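Next come the structures, one after another.
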Structure 1
Amino acid sequence: MNREISLHSSVHEVEFWKRYRALLRMMAHLESREQMIRALQEETAIPEKTRDDAIGHLKAEHAQNIGAFHDFLVNFSSLALQGLHRVDISIEFSFWEDGILRCHRCVIHVDGRSRDLLVEEGQRLLSLLPRTIEGLHPEQSLIRFYEGLEQNFDRNSRGELDRCSLEIRKEIYPGSGFSSKIRLPAQVFLEHSG
């Protein structure tokens, strides 16, 4: 007798929220490590060589942990796509005509709950997007890129039109540049991470 095994939808819910709690714990651990590194950098009672060695080891471990966190975030966002959950990411960043992007803040939005991500993760997510922000009018390139995504998600959103947003402000002093805030479904970053 051959019977297929199927999982009840509540099993998916339990797994999703379990992973969300794990994501929060990972974020708290990474933030505490950053605080420890900053505290060590400011410490003057420890001999300089000892302090620099300790900071070097902590930074190397921290970089590995950030890589593992990114992989976990991608898997978590992928799991959300299998259910009825919304995972969006918003990034505040600045850019100039040379196309260099600098992240200032990154936030993950999970079913209406918002939490700050590490700036390093925001920088990594920005680097996953196609190189569209360059040339004489980088803001126009960003708008075209965004409009293509917005149309796609608005068509497939089942009436949820608030998942995509874009703000751009032109800065004149001290140099000509732009500040921007973009919010997109995490799926966008998943599609560009492979």
Structure 2
Amino acid sequence: MAQSEDLSTDTPMDTMPWNLRDSITMALAQTPSYSMWFDSRNSFISADPVNVFGLRYGLSWGKISAYTGYYFTSYKQANGKDSVQYKFNYLSSTYEYRFYKTHRFSLTGFAQLGGGIRTVDHLTNDNIANKQQFFMPIEFGAYGSVRFLRYFGVGGGLGTRIALFPGGRNFSGPIYYIGFTAFPWTFYEDVRSKAKKHGMNLP
């Protein structure tokens, strides 16, 4: 999992026990920040481990975030004497809600809805036509991170994916994240602070 979101200064909104509606309303009153990063996750398709690669871009209001991204993965499967390659390409919108955030710990829930095309290529049997089918993946779960250095931490998460329509066959399954987390905003703030001491004003 690769994540670049970082708010190094905690605010009361991060810790006060407001209800869901109030926290969303107050978050939307803020000026959003822009974010773009890789959003890959591990999963299983037909009991085979795969990696779903993604790149997403969107807005963050601190407590809530909204993104749109492109995702793809492929895997091969033997079917008798035929070798079949399945390719999944889709666009998906993600909505996140931050349950908890401090300088060292964070926990975020997410829901994702997309649509795309599954391509089935028969690699060793020319008598079977290749085909494309529409599918709609729905994903939800939660992930968290622990910062152990000023600019780096570890993160992980669990979720599930439900793929609708005929093209989603074999694509439903669990998803999980595990890996390092980066905090580039903290690094940028440190650089800007040092630059200011030397008479340079960074944006």
Structure 3
Amino acid sequence: MIGGWAVRAHLGEEHHRYTLDVDGVTDERTLQNLRKLFESSEFQEKPVEWGVKFFKKYLPRVETDDDFKSQVELRIELSHPRIKERNTHHYFEFSLTNFEERDISYHNIGKQVKVRVPPLEHMAAVKLGLPVDYKHNHDAAMLLRDSDIDKVIQVIKSNDDWQDIVLRRMPKSKGRISQPGRIENTLAIASGLDIRKHVGLLEKIENRLL
């Protein structure tokens, strides 16, 4: 599992953000087995640019606005381990053997599900190179707070030329999370993040990658 749920698996309630879809990476053989599983559970399948999406309508178990309720669906999006930056040659490759097992809690139910996720520093590294929207920016900030920065830098450098794209996005990452009123700034404050310290951390990573 990668994406927002992988971040939550590492950080738990400290993440302060939920995501509606599940992102994962797998090999071709496992994907074929998952196709059979999802088909038996009445998921529909749709090819997408980065892989394949499985989806079906979902009826929320909590009180929800009727208009919103009609739009809710379960979405599971899977791709091969190498994820590519759109319209460029940049890529980040996840390992299918180097992972950690973590627990994710069900919503309003005292149960957990065990998932496999990339190490903390791998998730921080990939988030720093993804487009700078509020989700990736917040996830990167929360992951870096608990990461070994030397390991994050090592992972960035070991993935193709991922460091070039991290450097390209760094000014926007620093600017947006520092700007009062932006959603990532609001999320950072609500999460108790020291924004000045975080920006200093980004500058440290930036200088080490130059």
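Each reported figure results from applying straightforward, stated rules to the coordinates on display, with no laboratory input. These numbers come from a predicted model, not from an experiment. Cβ atoms are built from the backbone, for glycine too; each structure is taken alone.
Distance in nm of label points 7 Å out along Cα→Cβ at positions 35 and 67 computed as 2.7: which structure among 1, 2, 3?
1
Tell me which structure, out of 1, 2, 3, gives 71, 40, 27 once Cα extents along the principal axes in Å is calculated.
Source structure for this number: 2.
Continuing with this model, one more query. When you work out distance in nm of label points 7 Å out along Cα→Cβ at positions 91 and 179 for each of the structures 1, 2, 3, which one comes out largest?
3
Assuming -18500 is helix-only ellipticity at 222 nm (-39500 (n - 2.57) for each DSSP H run of 4 or more, over all residues; to 500) as calculated from a single structure, say which of 1, 2, 3 it is.
1
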